[in-house]
Structure P
Amino acid sequence: MNKKTQTADIPNRQKNLVSDQIPTLFVHGFRGGDYTTEKMVIASLGKTGADDFLKVKVSRFGRITYEGTWTNNKYPLVQIVFQDKFTISQIMSHWIVEVLKDLTKNFAFEKYYAVGHSLGAVALTLAEISVSTKFYLPKIDKLVLIAGPFAGVIGLGDLPNINHLNEKGRPVFMGFTFVQLMLTKKKFPKDVDVINIYGNVNDFSNSDKYVSVTSARSISYILKDHVRSFEEYEVLGNRGEHSQMHDDGEILTAMTQFLFKDGDNNG
């Protein structure tokens, strides 16, 4: 994490060209890749009218390289890809901040949106807490969390139907990451709209096969009474399976409507 970030030239570098742009960052999870957020990006291309997107690759040692284009429309799309598929959420969050810093060196924007699947959702939440004192960085305005294991993964800190939320919405059993979030939640920005999408395959496990409903919903204890708005969206049956959720049509529609519902595609 202490390696210095190296930056390649960004295609279509456009510093200060469109100051009111609102980019959207897409972050995959553990063992994920560009294929994880591919359909999310495609759905967002269709909704925003953009004809390309910027892919940001982060190497194991934090070297940042770019492919694609930062478009001129109101909502440029930025797909973040960790080339080390086994990066944990705390390391992911560090590199997300470094990517954000690097983008602001090249493009003028004051706020942004973000979408995270699985551990990417956790990493984005941690990243937003860590940038609370970095006043020179743009501010997040909308956040989409999909299948986030905020209180552990089944078999790794969580077991089906063992953990549960108490009357205040806090999980009875809390792992390291949840405690970290709970102790620092006041640092999370308040002026944010959040939607938390979680799955339940409707079997005995009350989970999406990898993340329990309890784990995914536990983030509400952290954010619900803190942010500008907080919504939850449950997906049932086969559509609610962990690795299906990032490709599901109804979830993609809910995501794009939440992010781009103003219909102002071209600024």
Structure Q
Amino acid sequence: MAQIIDGKKISAEIKEELKEKVKQLKEAGIEGALAVIQVGEDPASSVYVRNKKRACEYIGIQSKSYELPESTTQEELLDLIAKLNQDDSVNGILVQLPVPGHIEEKTIINAISPKKDVDGFHPESVGSLTIGQPGFISCTPAGIIELLRRSDVEMDGKHCVIVGRSNIVGKPMALLMLRENATVTVAHSHTKDLKELCASADLLIVAIGKKEFITGEYIKPGAVVIDVGIHRDENNKLSGDVKYDEAEPKASMITPVPGGVGPMTIAMLMKNCVESMAR
């Protein structure tokens, strides 16, 4: 029986710590605000945006909301970002992804000032992570490191297999694991013998976006399993990239879906916002 890594509980602890930090900053006369931009009305995006606003309110920072119609042009969005870059009352800028097809995601990410890039997606933020300099770290990988640290999981010298090589999770996750002195293998859709490779991992982090793809056969007995995936079926039931009921008996520790990695992403976004205020 695996120990459940409770992301809800750990993220609540982090938010309490941040709430205290914000209070101290405010006492020193430092205020903070996060600008959240959503283009269009994607239902999943609307849920995430609502959760981010709620988290801001909870820790005591202001959230400025910009809900733009689907028809917004790339130029109009870039103009808004440019204004927010110049606005000293705003510490963080977040454009909720995905954006509509006529807007180029890369151009939007690059337009946000690295000083306000609380998502950690700007090339300058990624470059800083690569060479170990201070900068904002992508929220999901940073949240996974916190989950592991606060659950007393040994990373030093362990073999960590990351399934997925996205810019948002897989690649920054590999860099953060190297920082923790793990031995890192990144697997993806072209990897040969994926099952055997995963079954050699002390730490298996799965972010491939394929529902319940990783079954019990992929898991080494006693491994720590982190499931980043999130899928909703027709009955609104959530599941991850890992087949939980097969993985859980073999793993020593595992994150559930929901209530594992998800809450940590927002907690780390708040941590980046507070860091931006302190800077």
Discussion item. Quick check for you: by mean count of other Cβ atoms within 10 Å over residues 130-137, which of P, Q is greatest?
Written reply: Q
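For which of the structures P, Q does the calculation of helix-only ellipticity at 222 nm (-39500 (n - 2.57) for each DSSP H run of 4 or more, over all residues; to 500) return -12500?
On the way: P: -8500; Q: -12500.
Answer by label: Q.
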Worksheet item: mean count of other Cβ atoms within 10 Å over residues 66-73 computed as 18.6: which structure among P, Q?
Response: P
Item to complete: Given a value of 0.96 for Rg/Rh (Cα atoms, Kirkwood Rh), for residues 26-105 alone, point me to the structure among P, Q it was derived from.
Response: P
Worksheet item: From P, Q, which structure was semi-axes √(5λ) of the Cα gyration tensor in Å = 29, 20, 18 calculated on?
Response: P
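So distance in nm of label points 7 Å out along Cα→Cβ at positions 34 and 178, computed for just one structure, reads 3.6; which one of P, Q is that?
Values: P: 3.6; Q: 2.9.
Working through the options, I get structure P.
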Worksheet, complete the sentence: log10 I(q)/I(0) by the Debye sum over Cα atoms at q = 0.15, 0.27 Å⁻¹, for residues 138-209 alone, calculated, reads -0.61, -1.39; among P, Q the input was structure P
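Taken together, the values in this text are just the output of simple stated rules run on the coordinates, not laboratory data. All values derive from a computational prediction rather than experimental measurement. Cβ atoms are built from the backbone, for glycine too; each structure is taken alone.
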